[in-house]
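Just below sit the structures, each encoded as structure tokens.
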Structure P
Amino acid sequence: MTRNNENRAILPEPTIRRLPWYLSYVRMLDNLHIEYVSSTQISKELNVQSSQIAKDLSFLNIRGKTRIGYEVRSLVTELEDFLGFNRHHNAVVIGTGSLGTALMQDHGLENYGLNIVAGFDVRDEVIGQCVGGVPVYDINQLASWRRTHDVSIAILTVPVERAQQTAELAIASGMTALWNFTPIRIKASDDVVIANTSIYAHLAIIYNRMHGNDQK
């Protein structure tokens, strides 16, 4: 299996969303000491067309061997490297309510290269506390704290009415990437990376599909 590492490509978003599926599956195979896997095998397990899998991996210049497939250990390494999961990325959580607290306590994120090193909030009762070993600071300290810490990612788990204001505060402090869990689209300049994860949108999809099935 070969791949050219000279340039890190900007891939189509649907491809980016599928790559972690592939990685999770081949990690499992690696743990079982399976040496090779074909796109047909991956297709059967993940319900993705084998031609689509081959196309997705070809974006990374990853190609399997004829009649053998992909070498599992190498595929794990290549995917982890491309996705950035094998490097450390420090992040802060802004808004330490139930969702923010859950993320701060989820140390499984470290397996994907994300280290949450601080939380920020406006509530006196949580400022100065630790959640999952992570300290919580006053949001007014964000800018000064950021100047002495190597952190570029802010995770937004604040109430919707505070989302845009909080995003602007995070960007002004020097954050260059926002993981937005609020049900509103953040406005920012093009040089700020924003990923929107809407729990409510996915609930809407579930409900819609459930009701649609009921009517069949």
Structure Q
Amino acid sequence: MSLAYRIIPVTQFEQNCSLIWCTATMKGALVDPGGDIDRLLAGAKQAGVSIEKLLLTHGHIDHAGATGELAERFGLPIEGPQEEERFWIDQLEMQGRMFGFPKAKNFTPDRWLNDGDEVTVGNEHLSVLFTPGHTPGHIVFFHAPSKLAIVGDVLFAGSVGRTDFPRGNFDDLVSSIRGKLWPLGNEVQFIPGHGPMSTFGAERRNNPFVGDHA
């Protein structure tokens, strides 16, 4: 497989930061670097990966808290989320105070992403799906050749993302999952923002919120 990944849980919220890399070039990206920078850098070093960019699914503190510092320290571009997520990114400091996180450096993504866009990691291409509901500008990254999706807090094994935060919307979330994720195929594995991996097929069979029998 030409895209490899390693899940590195970070912060007291045990958020799944994904280190993904192109095995041909060993160039990689951190998806949702929420915190614990030393742990992230150690993971990249251990895998022999050169980090070339930061990718974000959304702007909640446990997913984005270390982004500004990493970008500044290493000159890394930030790609994603969709621009509606400015609503949360602009409040990172306030989010940090609310949840007891270290002070987050402010940042503006170098590239906002929209449905149908592509991002590159080394020689690999991932497609972008706009999946609002948990937050207004949430996106998902999908690597078709390896049938792997990185879904942030849209979908979990046996559950779905919360929609009780400001600008969350349950109907939008369900529409995002059923309209954008299910068509990718039952065999697609996904890395959620928290907890274990699953497949879209398993969730269609068993998920009490968005399964086919829900």
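Values quoted throughout were computed directly from the atomic coordinates according to the rules given, and no laboratory measurement underlies them. Predicted model only: the values in this text are computed from it and were never measured. Cβ atoms are built from the backbone, for glycine too; each structure is taken alone.
Here distance in nm of label points 7 Å out along Cα→Cβ at positions 62 and 78 has been calculated and equals 2.0, so which of P, Q was it run on? Structure Q accounts for this read-out. To which of P, Q does the computed value 15.3 (mean projected area of the Cα convex hull in nm²) belong? For mean projected area of the Cα convex hull in nm², the value 15.3 is produced by structure P. A value of 18.4 for mean count of other Cβ atoms within 10 Å over residues 142-149, calculated from one of P, Q, originates in structure Q. Between structures P, Q, the greatest calculated value of distance in nm of label points 7 Å out along Cα→Cβ at positions 134 and 166 is seen in Q.
When helix-only ellipticity at 222 nm (-39500 (n - 2.57) for each DSSP H run of 4 or more, over all residues; to 500) is computed for each of P, Q, the one that comes out at -5500 is Q.
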